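Listed below are the structures to be examined.
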Structure P
Amino acid sequence: MQIEVFANGFLVWGDRRIRCALGRSGVTLDKREGDGATPAGRFPVRTVLYRPDRLACPATSLPVCALEATDGWCDDPADPAYNRPVRRPFAAPHERLWRNDGLYDLIGVLGHNDDPPVAGRGSAIFLHVATPDYAPTEGCVALALGDLLAILATWKPDAMLRINPLAG
């Protein structure tokens, strides 16, 4: 099944067109760390992370892991753990995955700049929960929780998410 995200903030999944939030700087072909843009390209979902104190284990054929309060994601291009999960406390700059705002209650980790990570080419590009008003992200793709759960339930391990720099 083709799943495609368009630069105007819509995801097309089968015959459905779903609103989504993208990076505050739009969609780019030249992703850089901290630019606030969503990278264009085709990406697998490597794994699914979820907050077990807020959600049941999501139904999906992808690998699933329950988050813990000490989970983080390194976003320091100078650190050997760049664009990798880390345990907090962690000395280098990193993103907290256990958040109070609910945006990371469910995360699909996109296979962007991870095989191997190239310093400065972007980290922590996720599918995650959108704010109620679909406010821009720091570079991720964000969906309503129900839409994200439904998509992950049908996701096949070999499926790819295409992020298109054009409007759809």
Structure Q
Amino acid sequence: MITSIESARGPNGSGGTVSVESVADILDRELQEMIKDWLARVDQEPDLVCIPLSFEERTGHLPYLLHDVIARLRLDAGTKAPISTAAAVHGNLRRKQGYTVAMVVEESRLLQVTIFSTLHNNVKHLEFNLLLPDVVTIADEVDAQLKEQMLRFMAEDAAEKAKVK
């Protein structure tokens, strides 16, 4: 939902109208830019780029994880969030690609940094009365996704070890 408010000062010091968006709307609007920003952060991490992946292999999961974050932000207060299917798929995929647990955790950390940087870059459009609760929701959702990724990662690992025995 986008609303407008009268600003005390516009960019040149005069009054003006500023559009205000929900955190979910900003993340939805900035989705492709967040993917690029996340990849740029990943590309700076030698521990992650040591596994050569194409753009699609490296980022293909992100739209789904981010859509789950956005959907969670749009849930009514008190509504139980569904478990992210995208996170489960991602955990299985990363294990098959040769990632370690630490690498998956680092990717998740970079996702949170990217989301929060995006919000910072759009600060003039944020609904401040909802910002802190939405930041808590984002952190909770990304952490819940990481938990699901790790559960699937470890289950796949256990299944592999059982085959060896």
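Rule-based calculations on the coordinates, nothing more; no lab input. The structure displayed is predicted, hence computed values, not measured ones. Cβ atoms are built from the backbone, for glycine too; each structure is taken alone.
A value of 0.9 was derived for distance in nm of label points 7 Å out along Cα→Cβ at positions 62 and 118; which structure in P, Q was it taken from?
Considering all the candidates, the number was obtained from Q.
Comparing distance in nm of label points 7 Å out along Cα→Cβ at positions 54 and 150 across P, Q, which is largest? Show your work: numbers first, answer last.
Values: P: 2.1; Q: 3.2.
Top value of distance in nm of label points 7 Å out along Cα→Cβ at positions 54 and 150 goes to structure Q.
With percent of Cα pairs over 21 Å apart as the yardstick, tell me which of P, Q scores highest.
Working: P: 43; Q: 52.
Comparing P, Q, the top value of percent of Cα pairs over 21 Å apart belongs to Q.
Here helix-only ellipticity at 222 nm (-39500 (n - 2.57) for each DSSP H run of 4 or more, over all residues; to 500) has been calculated and equals -21500, so which of P, Q was it run on?
Here the read-out was taken from Q.
Comparing relative contact order in percent (Cα under 8 Å, 6 or more apart) across P, Q, which structure shows the greatest value? Each step should come with its number before you reach the end.
Details: P: 34; Q: 30.
Largest one: structure P.
Taking mean count of other Cβ atoms within 10 Å over residues 102-109 as the criterion, which structure among P, Q has the greatest value?
Values: P: 21.9; Q: 16.9.
The maximum falls on structure P.
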